[in-house]
1. Relative contact order in percent (Cα under 8 Å, 6 or more apart) computed as 25: which structure among P, Q?
2. Please state which of the structures P, Q yields -14000 when helix-only ellipticity at 222 nm (-39500 (n - 2.57) for each DSSP H run of 4 or more, over all residues; to 500) is computed from it.
3. Work out the source of 2.1 here, i.e. which of P, Q gives that when distance in nm of label points 7 Å out along Cα→Cβ at positions 23 and 55 is computed.
4. Out of P, Q, choose the structure whose coordinates give mean count of other Cβ atoms within 10 Å over residues 119-126 equal to 20.4 when calculated.
5. Comparing structures P, Q by FRET efficiency 1/(1 + (r/R0)^6) of positions 239 and 271 (r between Cβ atoms, R0 = 35 Å, to 0.05), which one has the largest value?
6. Looking at structures P, Q, which one was percent of Cα pairs over 34 Å apart calculated from, given that it came out as 26?
Structure P
Amino acid sequence: MKTGGIIAVVAEHEDGKINRHTLEVTAFALMAGASSGMRTVVIIPGNGMTEAGRLISEESGADVVLLESPHLENYTSEGYKAALHEFLMEYVSGIVMVPHTQRGSEYAPGLAVRLGAACITGVNGMKSGNGMVFTRQAFNGKLEMQFRPAADFAVITVMPGAAKPEFCSSGPGSVAAVSSDIELKATRYLGVKKSGAEDSGIENADVIVSAGRGIGGVENIGLITGLAGLFDRSAVGCSRIVCDRGWMEYGRQIGITGKTVSPKLYIACGISGAVQHLAGMSGSGFIVAVNRDPEAPIFKHSDVCVVEDLNGFLPEFIEEIRKRRAG
C-alpha cells in the first residue's frame, strides 16, 4: 500500500563522504518541508554508507534512508534511476531534490520520465503560496522564472548556494537501510580517471581574483595574476569561456562544471554573472565585481560594484595598493 507524500533529497558522495552541495540541498528541502508539512528524507544510494548516513542525520536532523545494493557502490545513471524509481513508487506523491551537478543533471530527467513526474532544472529558490513554487534564473540572471509542478511527483535539480548548510535540529534523525534488487543491464562501471591538470589551489585560497570574457584576451591575464599576487593565500580563477578560449587551464574554472569555492574575498574581473559561474562562487564571504556593463547580473550578488573598463582600472588599482603598502 502506498504512503503519503515525501520530499526526498538524493545525496551525492565520493569516497564515502557526503559533499557540501548535498548539505545545501538538504537545508533547502527542510525549508520546503516546514512550509508544506511534508516529511523530508535524505536518500543515500550506495553500499556501506552507514557512517555517512549517521553523520548527515546528526548534522541536519533529517531522516536518512540508506538505499543499498552492490550495483550502487559506484555511480551509474542506470543504477540510480532504477533504484530511486523502485523506492519512490512506494509514495503517492513527492518532490525529489537532486544536486545540480554533472551527475545530477545526467540522471534527473530520466528519473522524472520513469516517475511520470515534472522535471525542473537549475532551481535556486522557492516561494510559498498556492502550492510549492520553484524559481530559476534565465537570460544570464536578468529574469526569474517561476514553476509550479502539475504532476504528483516533481524531480528538481537544485543549484549550489540555493540554501546555506545551516541547521537548527533538536536531535538526529532516524537512519534506516533498504535493500535494492536492481541489476545493471546496459551499463558496466569501469572506473574514474582523474584529470592530469595540476591543482590550482583555488579551493583553499582566502582570496581569489577571477577573470571573465571582459578581460579582452590572454595578453591581459598578467593584470589578474598581478592583482592576486598582492594578497597572501591567493589564487587566480576564471569563468568557463576563458578556459574554452585557451586563456587559462580548466583546473582554474569556477562554476557548476568547474570548482566550487568559498574564499574570504572574491574579485570578479570582467565576469557577467551567468548562473553557472555564480553557483561556483556563491559561498564567498565578500565579493567585489569590476565590469564596464552597469547592468551585469553579477552586480546583484556583489558587495562592491565597480563600473569601469578593466584595462584602465586594474593597473591604477594595483599601483594604488602598492603605494599604500609602501607608505
Structure Q
Amino acid sequence: MSIEEKENKKDIYILGIETSCDDTCASVVKNGSVILSSVVSSQDEIHRKYGGIVPEVASRKHIEVIDIMIKEAINKSGIDTSYINAVSVTNRPGLIGSLLVGVGAAKAICYARNIPLIAVNHLKAHIYSNVLAHPNIRGGFIGLVVSGGHSSLYIVDDNYNMELVGQTVDDAVGEAFDKIARYLGLGYPGGPIIDRLSKSGNSGCIDFPRPMINSGDFNFSFSGLKTSLIYRTKKDKKLMHKENIPDLVASFQEAAVDVLVEKTIRACRKYGMDKILVSGGVAANSRLREEFGKRCSSSNISVYIPPLSMCMDNAAMVACLGYYEYLKGNFSSLDVDVYSRTDF
C-alpha cells in the first residue's frame, strides 16, 4: 500500500514521548499535522540552583511524572487510548538515564496494547517541529539545529533523507550561553537571560571573534568565544559591573549569531538550496530570528522557524516524525536501546 493510500484510509493518532534531557513531554498528534495535546513538565526550577542539569536528578524526576504526563496528554487530546495507533519516543541522543525512562514507558504501552513502537532521533524530530508549524514545507532544504547540546547543519533532500554536513567541534551554542550566564552570575538557563539583557545592550561595543567563520567547512566552535569573553573581563574588570553587562552579553550574542547565520547561508548556496529550517531551543533567540529573517530576505532564501513553544523540547515534534515513520512502516522492536550520541 502506498503512503498516499495509507493516509487516505483513516486518521492516524500518534502518542509522542520526549525525555532526552530534563523536560518530561507527551503529546498526541493526528495525521502528523494536528496537535491534539502537548504537555511539558519542566525541571528548570530544580536545576537552577546547580547552574545546570544534573543527570541523576533529571532521570529521577522523569520517573516521578512520566505516567502523569502521558495520561494528561491523552485526556487533553479528547480521544480514547484505544485510538492510539503507535507510540513514538526519543531514544537518541540525550542523557542515558532520562532516555531510559521515556523509552521504558513507550515499550510498556506498546506491549500492553500490541501497537507499534517507533524510536526516533531527537535532532531529526527538532527539524520536524518546522513541518508541524509549516505544513506546506517540502524537502530540499538546509536544516540548522541549535540547542544546549547541539549545533548541527543538515542537508535534507526531497524525501527527507538527512545528511550531516557540519557540527560543533566543542561547545554547542546553547551550552556556551549557559556557561557565560553562570560565569557572570546571571542565572539558569542562560539563553533566555542573555537574550533579554542584550535588548538593552550595544552589540557592537566589543568586537568578539567569530570562531571558524572562515574555516572553509560548516563546523562550529563556541568554546573559544566563551574563553574570549572570560579573558576580556579578567583584563578589564569594569566589564563585570552591572551597568556594562548588557553591552557585554549583547556583543557575545552577536558574535555567535553571526557565525550561525553566515555558515548556514553559505551551506544553502553551496548545496543549491533555497530554504533554511532553523529549530532547537536557541531558535527562540530573538536576535537569531531577526538576523536570519534579514539576511535570508536579501539572499532570496526562505527561512522557517517554529513558534517559540515548538523550539523547546516537546513531544509533538516526536509524534510528527513518528507519523511519517509509521507511514513507511519503520517500526522498532521492543528491545530497542538508547544512545547518548548518534548521527543520522
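Nothing in this text is a laboratory measurement; each read-out follows from the coordinates by a stated rule. Predicted, not measured: the structure shown is a model, and the values here were computed from it. Cβ atoms are built from the backbone, for glycine too; each structure is taken alone.
1. It was calculated from structure Q.
2. Derived from the structure labelled Q.
3. The structure behind it is Q.
4. On the way: P: 20.4; Q: 25.4.
It must be structure P, since only it matches.
5. Once FRET efficiency 1/(1 + (r/R0)^6) of positions 239 and 271 (r between Cβ atoms, R0 = 35 Å, to 0.05) is tallied for P, Q, the winner is P.
6. Checking each candidate, the match is Q.
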